[in-house]
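Readers should treat all values here as calculations from the given coordinates under stated rules, not as data from a laboratory. This is a predicted model, so every value here is computed, not measured. Cβ atoms are built from the backbone, for glycine too; each structure is taken alone.
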Structure P
Amino acid sequence: MSLFAEIAALYERELRIPENNVCRLRCDARYKSPLLPWHVGEGYAADARRLLFIRRPHLRDEPVEDRPAGTLDGRATADRHFRTQPWPFWRSLREILKRVYGSEREGWRRVALTTIVKCATSSGGPESNDRTSATTKLCCIQQVGVIRQELAILEPRTIVLLLGKGYDDWLKELLWARGQEWRDTAGRSRVRLCGDVPLSWWEREIAGGRAAPVRLLRVGDPGGRPLAAYAAMLAGWIAGEEAQAAVRARQGAPRR
């Protein structure tokens, strides 16, 4: 079974979203049609980085395929957006993946893309039009724990959250395995300059559990920031793990 199919089964059979009691009776999302992961590349599971991008909730009027269980499949839209969409997120994603993997398409087949909240509150407007309430976040992220259980299936090793600061208080809910704990590697309030524009930048690490530490970056949205500078900063952070590993390997290698 593919990772996407496993996540679909999680949504539709195990968690029964949006038909479980939390979704029906407590959540105040305007449009209760949960979006499955935008994309899980065919090379994601075998890639050393297992790079996952997590975004804010989708807009209700995005073209998607309705599934019989009430969930939404947006993979065709994501693939089309990745190839053609001029919005800042998609432009920056193409450039980041080209810098990290050598080409846009090679990067796209190696990464995954999902949302932190699964149902939509907004429709129309810019892609950054996020009006998700605290109640929706509480129900989806904490009480049902959809994203946490999705992460348990995807088992990412590198996570980039393009969310800004509005979801910071909810990041504690992302731990998905027994024994995991958070470590900050750079302060929550850190700001870096992207060109001449301030960019919020919070580096964390999920340590413990069975796997090696998971690197995580919560970063501001690319909108209003110079594309080349933004892509270079994120690509540098994503590739940093391998660079550090190479340094450690050289330091530990026997001298000839």
Structure Q
Amino acid sequence: MVGVTYLPELAIATAVFEVGAAWWVFRRKGSRAVLGLTSGILLLLASYQAIEVAICVDQAQAGFLPRLAFIAVTWLPPLGLMLIARLLRPTSKTVTTAAHAMLGAAAGMVVWIAMDPGFATISVCTAVVARYTHAMPRFLVYSMFYWVGLAGMVIASASGARIHREPHQRRLIRQVQVGTLAFVIPSLVTSFFVPMAKGAMPSVMCHYAVLLAVFLTRMAYLEHRAAVAEDMPSDEQELATAQ
């Protein structure tokens, strides 16, 4: 499979969708904190796709780009946790504290990645995925950070969707929960059982993360629709809610 030529079309199409979704989300009505964080996450996902294309079209000149790719996605778990914290009403001190702790850890990770030339170098690009070579066992620290963050997103969103009393907020939180599971589970299955994807987990996850992007866009739509309904006269609000 090493000889299979890298095809950038999937990554380009994904990046275009995620950038367009980020722009659309940012222009919607609703909580600025929620919509701003959502747009930021979408742009980070798009940036990975763009960086991967730049890496794989000229691997010999990749230089700092593999590390830049990891810097981009490092922020996903902490921003995801912060998004969940913003959706919880009343605010959960536990989730907010965890989100801030993850943001601090992410900042430290970014400095480490930027300063460590051996953290990630491109190994090979095959079909639609990229494999990276990492300095071990240091990369295990990053992996633990990342999976703890993703697990936190799943647990916090599942808990919030279960206990939240307000139906609208519960629906929003559910989008984050389902979106997270929708890209994490297929990524694990693909990486374990598809030979071409073995050793390419970061690339595989970022491709499947388009599913997270879809659910985050739907969340923004639900938030926008609720905000528009609040601006309507009371009789029109009842009709909009019923629909």
Quick check: -25500 is what I get for helix-only ellipticity at 222 nm (-39500 (n - 2.57) for each DSSP H run of 4 or more, over all residues; to 500), calculated from one of P, Q. Which structure matches? Q
Can you tell which of P, Q yields 15.6 when mean count of other Cβ atoms within 10 Å over residues 158-165 is derived from it? Q
Distance in nm of label points 7 Å out along Cα→Cβ at positions 30 and 230 - structure with the largest value, from P, Q: P
Ranking P, Q by mean count of other Cβ atoms within 10 Å over residues 94-101, the structure that comes out highest: P
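Looking at structures P, Q, which one was Cα extents along the principal axes in Å, for residues 134-197 alone calculated from, given that it came out as 40, 28, 18? Could the numbers behind the result be given before it?
On the way: P: 40, 28, 18; Q: 46, 26, 12.
Structure P accounts for this read-out.
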Distance in nm of label points 7 Å out along Cα→Cβ at positions 62 and 86, calculated, reads 3.3; among P, Q the input was structure Q
For which of P, Q does semi-axes √(5λ) of the Cα gyration tensor in Å, calculated from the coordinates, equal 29, 21, 19? P
Here distance in nm of label points 7 Å out along Cα→Cβ at positions 6 and 166 has been calculated and equals 4.5, so which of P, Q was it run on? Q
